[in-house]
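Some structures are shown below for you to check.
We did not get these values from a lab; they are worked out from the coordinates using the rules stated. These numbers were taken from a predicted model, which means no experiment stands behind them.
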Structure P
Amino acid sequence: MAWTPIPAHARVEASHIARLVDHIDDDRFDEILLGILQEKGPAAEVNGFHYAARDSDPLPLGWYGRPHGTANRVDRYARGYHRLDPTLHSLPILEGQETTLVDVLRADRIGDATYRQTCFENPAFSQKISVAHAAAGEEWTILNVYLGDQGVGQDTIRQLAAFGSIAAPFLRRRGHGTRSRYERVDERLARRLRSRFPVLTERETRVCALTMIGKTSGEIALALGIRAGTVITYRRRAYERLGISSAASLVAEFL
């Protein structure tokens with residue numbers, strides 16, 4: 001299935017919208033959201049991300065799920081698995097208009113075995129429904145609903161997508177006020193490194209931040225969408241600029 005528009009007249013119960021409104025500013029919002037989705041179909045997990053641009057790294061906005069490891073899956077997706085997601089590769093380029101689209105990704109469409117096993121096979125998810133809402137410019141809010149049941153009909157998918165089209169702007173609204181809550185450790189380090197070592201380029205700064213939290217060259221390459229050899233080159237250049245020779249020295253200089 002490819003990205004398709006969600007009809008503007010899609011029906012959503014007023015009581016469900018009221019429940020989202022009631023919990024928009026509290027910690028139970030994600031749990032309430034999944035509960036409503038489960039009333040419409042076999043939803044096992046839900047998460048949401050904000051993309052400042054179509055090809056930018058995602059910022060997690062919220063998540064909730066019954067299977068163990070929901071937060072870990074969200075973190076790994078944000079750090080690199082999103083680059084392996086076929087739905088993001090096919091997200092259309094818009095010219096500023098507001099729109100809401102839906103796509104369904106089955107596990108067998110995923111080429112990368114590690115991503116497929118971590119986010120689908122191990123938690124026993126058969127597919128995910130992604131609802132993408134573009135409010136302005138290139139910014140996207142994407143709500144993902146993971147299903148455990150193989151035999152979900154088109155009517156159920158339409159119901160889940162219709163409600164997702166309403167829920168996505170709620171996630172966006174929550175994200176505006178809580179960015180620092182979800183900011184990753186490496187992002188906080190990168191901000192401080194930029195201030196502490198302005199001589200570093202942006203890519204060198206990102207590589208150093210990820211190095212400081214113990215990521216391998218391979219993991220950094222996946223997170224940044226570059227080759228492991230390129231990571232090593234950026235790290236070497238950063239160390240040369242700072243007059244150091246190891247990650248331990250980098251930490252010492254930073255402190």
Structure Q
Amino acid sequence: MEYERRIYSGGDAVDRTYALLGKAECLKQTGDYVGAFKTIARVPYSEISDSLMIAARFQAALVSYLDRDFNQAHSELLQMTFFAKDSMLYRETLFLHVLVLNEMRKWNEAKTIAQKMVLWSDAPVTIKDSLLRIVNTVYDEVNYPKLKDKDKAIKWATFLPGSGHIYAGYTGEGIMNLTLQAASLGFIGYHIYISHFVSAFTIGSGMFQHFYFGGINRVQFLVDKRNYINNRKFNDPVKDLVVGIQMFLYK
């Protein structure tokens with residue numbers, strides 16, 4: 001309530017911005033990242049200094065990142081760097097840009113920003129060289145997550161049941177899906193053989209369509225799941241590394 005009073009009390013743009021950031025921080029601490037972002041969106045950017053603009057844009061990007069809205073976080077950071085006249089003012093925010101780009105799977109861009117994070121610091125040259133070697137090693141393309149192509153998985157599942165699951169890395173599910181579809185076809189064939197045509201084309205056909213189209217839908221989920229797991233295997237340790245470098249360089 002105090003922050004709202006200050007916001008509406010008619011103070012200047014700076015006072016209102018600090019009040020908005022204070023309210024946003026309270027909302028962020030409660031986990032209301034959307035509310036925090038909407039609060040920061042009320043900041044009068046055209047009326048405040050670059051340093052305060054950077055602080056506000058950073059907080060907007062941070063709550064968007066915490067809310068897993070990486071596109072919005074990226075947008076806030078791009079606006080920050082575009083409007084700031086001095087890049088040294090936002091060098092301490094570069095680590096967040098790296099983390100956001102990692103989540104967007106733009107690892108080459110993240111590497112470039114991570115290099116800037118090191119180069120723009122006040123650390124001695126020897127320290128910078130050591131950290132740059134670490135960054136370049138981690139962001140070697142051979143280390144990037146191997147992502148599965150959803151369209152390719154769907155095509156495999158469409159023309160060869162079970163193969164899409166195997167492509168996504170779930171061999172057991174692929175074999176099970178193929179077995180169930182084969183069993184459905186066997187059910188249809190057997191009931192045609194014994195002249196139970198109604199059962200063949202109602203129960204059997206229904207079973208086959210369920211497993212066939214269900215398998216295709218399942219493949220899409222499995223590809224997303226596999227890509228998420230592969231991303232986490234790369235992004236999580238890199239996140240710890242980037243935050244560690246940030247804390248070391250910008251204590």
Structure R
Amino acid sequence: MHFIRDYLVHYYEAGPDYRLTIPALVHYFEDIAILHSSSRGLDLEHYESNHCGWMLIKWDITVYALPSFGDTVQISTWIHAMKTFMADREFRMLAQDGSVLAVARSNWLLMDTVRRRPMRIPEEQIGKFKPMEDSSSFITIDDVPAFEIEETKSVTRVEVRAAHSDIDTNAHVNNVKYIGWAIDSLPADFLAGAQLASLRVQYRKELTPGANAQVITTVSGDTSRHRVCGPDTDYCTVEMHWLRT
């Protein structure tokens with residue numbers, strides 16, 4: 001079952017080119033996923049009282065074009081399939097003329113928030129979400145590998161810290177923040193005239209308030225790869241493919 005909502009591109013969601021920023025786009029997707037769940041009677045209060053919650057594991061996003069400040073776009077989301085502990089959720093963003101601006105697939109894991117371990121999806125949730133396909137059609141997004149770090153001129157390191165404003169209702173750094181950190185780690189001359197074509201993200205471990213990390217970035221041609229990591233662990237890995245405009 002598709003859930004659909006219109007979004008107005010606000011001034012604070014647009015970049016220097018007046019177009020919707022990539023973090024703002026992913027915020028739209030995150031927002032409509034929560035609204036979809038709430039519309040099925042599964043709001044944040046429900047998850048809190050039942051000591052469970054959906055943890056985002058992976059993104060696979062393709063961007064064809066970005067709307068501009070003042071535009072209204074239509075975003076839809078639906079559950080493609082569910083199996084055991086996981087949900088395969090899709091998204092689509094349309095312009096007012098019906099053209100497709102962006103599509104995305106995401107994998108989510110249902111967690112027991114007390115035991116901090118995966119939780120089997122209750123039949124009640126499956127019935128309310130009404131997946132489009134059965135579990136045999138579940139699509140697992142490919143891993144985003146943590147690349148080997150070679151200290152060359154093409155590798156940059158940026159220090160980041162989990163600030164208070166980065167923390168969401170799950171008491172950890174919001175998923176979108178990692179994408180912003182990855183983009184911000186790229187040189188200005190690389191970003192000038194570049195438009196994101198596709199993005200894959202894998203979340204590996206949560207980053208909690210006050211924690212420090214590094215964004216390690218390497219660029220090869222029109223592909224950038226990023227690791228948000230600490231001394232002994234990776235929190236998130238990101239791969240982006242860019243087009244020159």
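Before moving on, here are some points about what is shown:
- Rg and Dmax of the Cα atoms in Å derived as 26.5, 87 - corresponding label from P, Q, R: Q
- Test item: mean projected area of the Cα convex hull in nm², for residues 110-173 alone calculated as 8.4, pick one of P, Q, R: R
- Source structure (of P, Q, R) for helix-only ellipticity at 222 nm (-39500 (n - 2.57) for each DSSP H run of 4 or more, over all residues; to 500), computed value -24000: Q
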